[in-house]
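Please go over the structures that come below.
Nothing in this text is a laboratory measurement; each read-out follows from the coordinates by a stated rule. The model shown is predicted, which means the values in this text are computed figures rather than measured ones. Cβ atoms are built from the backbone, for glycine too; each structure is taken alone.
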Structure P
Amino acid sequence: MARNKRDRLLAKTMRLVGLSVAAVLFACSGPTPGPAPKQLAADQTLRIPIDSEPSAGHSSLDPAQLSGGSDVEIAIAENLFDGLYRYDERMQEQPDIANGMPAISSDGLTYTFHLRHDVRFWNGDRVTADDVIYSWNRTVARQAGPDYIFLPVVGYDAVANAGAVTNTTRLALSAPDPYTLVAHLSAPAGYWLAELALSGGLLVDQKAITAGGEEWWKIPKNLVGTGPFRLTNWTPGVELDFGAVSKWWGGSTGAIRRVELHVVDSAGQWAGYAKGTYDLIGFGKPNLGFTDAAEVGALRADQSRRGQVQTWPFGTTVMVGFNLQSGPFRGYQAGRDLRRAFSQAIDRNKLAKAVCRDETVCAPATGGLISKGLTGYLGDGADPNARFDPVTARATVKRLDPDGSLLRGLVYYYRVPANDPAQEIAENLTAQWRSNLGVDVKTVGLDTATYIHNLFANKLTLFRLGWEADYDHPQDWFDNLLFSTGCGQPPCRGPVYDRPGYNALVLSADKKPLVDALPDYMRAGKMLLDDTAVAVLFYLVRAAVIKPYVQGHGANALWETRWTSLEILQH
């Protein structure tokens, strides 16, 4: 299990999240008090530009292959497929295909799910527990990203290692009747229910996949799901079209009848938006505020158009990491004061002004490791290390390193990705440390492979670190980010936090239902703050640009809402 956790960190902590679209806009006020009646446009077709179309590999529309980096594909898939559960706009997990929450045995090892009896794929096939068993086993066998959500289930290793599902290699899932599913876990995992709302838990139709072959998801008649929309046409390199499912089992599919995704370069997207060809910019597009900073900035600067840029908290935290195993910052206790000084010497408002693009990309972090909008957030102003205090910070450094020898030659490392302000952040940080601490810190950007190798070889003393939430549960952060519960036998490698009692606290919380575990996770988060294990810089923000006549698009801290919530007003 530790290997899989490490793989997730490698894939995610070095990536500044791609921002998917979300927006909530305002209708014009009526001439009299109270809301004016909505006048919907006759043509309820939503037209959206995208950078590129889904392709083989991790960017397909196959739920078993959706993983980090597949932002637009995940956004599409959420409209085509359902799982047992999904998160609503308030980040509350709700039953979807499941008929309520599962019954969990007293030892936490057996989950019994009851399914709705009225769920059908759009081709008419009825959904039963066998479809769940097939879909979940297939996700693990594919080993293409979202399989990790089934790590707690007995049989995971056998299926993952074999890369196939057979009579002897399969997850410990059973169907006592067509609408009951029983799952057996290898150990209590109070966070597993939260994971089931992810893309890896979406259900597919075995008959459609068998008929369509390896690229079944590219063919409209074979891309069969239970969601409110279905693929109706795909012109490669040009356009993907989706239509509302007739007699959808979930009820109304909303006002939108058709969604067109046009494959267009950035210049074409903005030109089309200006002409009214496209209704929004940003659907599944990474780093909208960075990649299109000039265009977004121009809208924000124009009072008449400023409201077209909408933002929401996004579940990602960017921070400075310290080597707690060696070097001047080592030791959860011994290096604490020095780490705190480096954090207190950062004016986060100044940093945000330089890199956050008027908070369309990020906002200063003051509430600890877990980002705002997610369970486990400690609250605004809860992080004392985020308070800018250069006088105290400089005095601490002078006390601990009076002749400058301890910190001489210090280097801040970061990965060099495309469309990422990593260098901009590095230069701002080192300028602040030079001004506020009197310490010269060099910056070095490394390619991904070198960065990862050096990180796990404990060769980086001061470095960029980040985490993008997969699901709304503190376990996702504490078990993966610092490797404390998954590093195996000492010596641990990578950014490990080893305060006595921390591992036991987190491991104990992992086994409990969230309501019982949350106080322990909050304690763990405060431990990290007490010892300044990391210097949290900012939380990311998702952004979208959307026409005023489009209403109803919202977002939680992970994803935007479905197309079912949108309406196009007369304009």
Structure Q
Amino acid sequence: MSIFAGIVNLESTQSIPRSVVQDLSAAMTRSAVDKPRLFEGPGYAFAKIDFGILGGDGAYVDDHGIVSLLAGVPLLLGAESGANRHDELKVLHAAWKKADVSTLQGSRGSFCAVHFDPTSRRLSVVCDKIGLRPVYYTLQNGYLIFSTAVRILEAIPVVERKIDLSGVAEIVSLGYPLGNRSPYATISTLGPGEIVEAGPSGIRRREYWRWDTLPECAVSQEELPSRLFKEFQHAVRRRLGNQRAVVGCLSGGLDSRCIVSCLRLLGTEVHTLNFALAGSQDLVLGKLAADKLGTRHFEFPMGPLDDHWDKMLTIHGSWLSETAAEREVEQPRLLWSGDGGSVGLGHVYLTEEIVTLMRQGRIADAIEAYLRHNRVGLPMRLFLRGQRERVRDLLHASILEELGKLKSFDEGRRFHLFLMANDQRRHLARHYEDIDLQRFELVTPFFDSEFLQVILSSPIDGFLRHRFYSRWLEEYPPDTRATPWQAYPGHEPCPIPLPEGLRGQWEGSYGREEDQALLRQNLAIGKKVLSDPRFPEWLLDRKILRLAVWLTRLGLRDYSYLFKAANIFTRYSA
């Protein structure tokens, strides 16, 4: 587990001001026990913290003073299972010195890196093929400043921050900004398979990998489940290495179940965690699967008020403190997770209508169908009347712009590529933003690039609504599909009857007391926003928000969605 940040003077070798280096170093972590390792020289300063979870040093400096820093694990082609990531970094370092990207093209892991030659002043900032592990950067006053977390750039006083209205509107609507945007117009992020290169001659972006240029897969539809199962097994095996016992999440869904099943096939002892609501399908079905797959299961039911990542942190900490598992698992802070399965393989968020409209060239209609199906949009009543026209079409225009950057052998597949390059690329951004607090790494085989390459080069129709997923399950041992699982509404149903009387994940999962607790929490957000000095008076209607708080408090209607949206706009306003 690593985080890094740095600053380079692109115009000269004049030393970086000491105060800036101190600000950068202080912003790296919120734990007093972490001491950043500094790499400094004429006109540059880098800081890195490696928490020692992934094994192998994530920093390398050669005899010429050329620096390479790594977060994550590249999983390079040809490297042995369980290879030390420091050895992989040295391989990449040698390739980057020659401006060779072919080694990157063979990577299948999630990582980001930076490479700097003090002599030539050439800086390269690199993202993995999905862009899952983010890097943010800003170019200001001749300095290029970069970091693996936005919060670090926010904490450096010399970094100017100005709200990006499109980026924040996208966060409100979708949960993440699109393309290379961040919440700030002055800060950008790398895209999938992208390199930002900077030096005395300027700055440029280039791609070493593109998902939308893949030719159609030659594997037949009959052979595809077997091929993907073998590829997924390989993805799990590469990440497992020589470990004999691991810990991972096991919910009532399919993604984590498939990972655990593959691990058990390899003879691995698996400790599984579940933090779902008491009496929920997620909790009960996870336990049934754990019993059938033979894992050592740990439950810590939590309520609706808790943030997802806070829940992950709590259950992982509880597992460490309440069991002897830490002594039995070689890497107890590596947590296997099913993230990426529902969209990458299950094709959630897409419908036959969206695919058909894309193939007919009716892209604008496809976008509207996507927004309607997923109930996505901006709360227009929150904005001042003079601003509503300005923001009304922001989201549609942004999606259209991103779709326009992509192509595919199948126009229907193009919308899925959009989701992979945006929704899935940003899927774990919150985790990496707060990884200094989380203190664990996620192992995510569903984001394996070789596995995804087979999916994204295949016709899309059979994948919609988890239909292919059901065929894929037939490749697994019978125990994997012997107990019921949660299925998305409108998707391929579970053929096994579910136990009665359990709370579902998508509707009716909370009781009256839990609903009231959530309402009180959201009302507190509304009141806080109204008193926040950063409230964007130029954009949002304070009177509407105040009225919404009163109506919600009186129980006439729940306007919590307005409070949450206003909170996000206020958070990123100057």
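Some observations on this one:
- Structure responsible for 2, 9, 16, 22, 21, 17, 10, 3, 0, 0, with P(r) over Cα pairs in 5 Å bins from 0, in percent, for residues 311-454 alone calculated and labels P, Q on offer: P
- Label whose coordinates, when relative contact order in percent (Cα under 8 Å, 6 or more apart) is calculated, return 23 (choices P, Q): P
- If helix-only ellipticity at 222 nm (-39500 (n - 2.57) for each DSSP H run of 4 or more, over all residues; to 500) is computed and equals -11000, the structure in P, Q: Q
- For FRET efficiency 1/(1 + (r/R0)^6) of positions 415 and 559 (r between Cβ atoms, R0 = 35 Å, to 0.05) computed as 0.65, the structure of P, Q it came from: Q
- Structure responsible for 18.0, 59, with Rg and Dmax of the Cα atoms in Å, for residues 39-270 alone calculated and labels P, Q on offer: P
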